[in-house]
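Where a number appears in this text, it was derived from the coordinates with a stated rule and is not lab data. As the structure is a prediction and not an experimental result, all values here were calculated from the model. Cβ atoms are built from the backbone, for glycine too; each structure is taken alone.
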Structure P
C-alpha cells in the first residue's frame with residue numbers, strides 16, 4: 001500500500017501553507033461531523049476548530065454539506081493499490097486500508113453521520129455521497145478487478161464490478177459502524193469468501209462449456 005506520489009512540478013509561493021490550511025480544515029470538519037452530526041455541524045464550528053476564518057471555508061466549499069462530503073472522501077484519496085499478484089491480494093490490500101481508516105473514530109463517525117443524513121435526504125446529501133465518496137471506494141474494487149482480468153485470472157463476463165464493490169464496501173462499512181472492528185481477520189475472511197465464489201463461478205462456466213462441446217446435438 002502506497003500513497004500517490006507528489007507532482008514533480010515546482011510549487012508556487014504559498015502553496016504549502018494553502019495545503020496545510022486545507023488539511024486542518026478537513027480534519028476539523030471530520031471531527032465536528034463525527035461529534036455533532038450533519039444537522040448540528042456548522043461552518044462556524046469547523047472554522048473555530050481549524051483556527052481559520054469562516055470566509056476561508058466558504059472560498060473552498062459553498063456549503064457545509066459539500067465540506068462534510070469532501071472531508072470524508074478525502075480520507076480515501078491517499079489509498080493506492082500496488083499490484084500484489086492476485087485479485088484476492090489486491091482487494092485485501094485496498095479494502096484493508098479502507099477498513100483501517102474507518103476504525104479511526106473521526107473518520108468512522110463522520111461517515112456514519114453522512115450515511116444517516118443520506119437516508120433522510122437521498123436526493124441531496126445522498127446524491128453527493130454517491131457521486132463523491134462511493135465512487136472512490138468502488139474504485140478500489142474496480143482497480144483490483146481490472147488487474148485480475150488483465151492477468152487472465154478471471155474473465156470480464158464473470159463479474160459485476162458494481163455489485164462486487166457494493167458487497168465488499170457495504171460489508172466493511174456495516175462492520176465498522178456496527179461493531180467498530182473490521183479487523184484484518186474480517187477483511188481476510190470476506191475477501192476469501194468472495195474469491196471462492198468467483199472461482200466457483202469460473203469452474204461452473206467451464207463445466208457448462210465442456211458439456212456444450214460434448215453434446216452431439
Structure Q
C-alpha cells in the first residue's frame with residue numbers, strides 16, 4: 001500500500017532544492033530587477049527546513065536552546081524566517097503593484113505586522129513558541145498583496161502575458177499556500193490550547209500546499225524566457 005505521508009514528506013526538501021537550482025540558473029534574467037535577492041530567500045528556506053529537521057530529529061547534536069526542557073524547540077528559526085520572508089515579499093509587491101492605494105495599504109500593513117510581532121513576542125516566548133498571531137496577520141497581508149498584484153491579469157487581454165511572467169507564478173504559488181495554510185495554522189493553535197491531537201489530514205494538506213506552491217515557482221522559472229526589467 002502506498003504511504004502518501006511518506007511520499008509527501010520526502011518530496012519537500014527535493015522541491016526546495018530544485019527551486020533553488022532553477023532560481024540560480026535563471027538568475028541572469030532577473031538579477032537587475034527587484035527580485036535580485038530571490039535566490040537568497042529560497043536558499044534560506046532550504047537551509048531553514050534542513051536545520052528544523054536536524055533539531056527535530058537530532059536534538060542532542062543540534063539545539064539552539066541549552067535548557068534541557070526546550071532542547072528540541074526550533075521555533076526561533078521559524079519565527080525569524082517568518083519575519084524575513086514576509087517583509088521581503090511586502091517590499092516586492094509594494095514595488096510591482098501600480099495602484100498607490102494598494103501600495104500604501106501594504107506599507108501600513110507591514111508596519112502593523114511588526115507591531116503585532118512585538119506584541120506576540122510578549123505573549124508567547126519568541127524562542128520557544130510559535131508566533132501564531134503575527135503569522136496569521138502577516139499572512140493575511142501577504143494574501144492581500146498577491147491578490148492586488150494578480151488582479152491586473154484578470155482581464156482577458158492580459159492573460160497571455162502570464163506565461164513568462166515570473167512574479168505571476170510566484171504570486172499564484174504564495175496565494176495558494178497562504179490562503180490554504182492560514183486556517184490550518186489557526187486549527188493547530190486551537191488544538192494546542194485544548195491539548196488535543198491535530199487530525200492527520202491537516203498535516204497532509206499542509207505538505208500538499210507546500211508542494212503545489214513550489215510547483216508554481218518551478219513553472220515560473222521554467223517558463224521565464226525574457227530578462228525582467230529593472
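Brief remarks on what is shown
- When distance in nm of label points 7 Å out along Cα→Cβ at positions 81 and 169 is worked out for each of P, Q, structure Q gives the greatest result.
- Entry that produces 49, 28, 17 once Cα extents along the principal axes in Å, for residues 105-192 alone is calculated, selected from P, Q: Q
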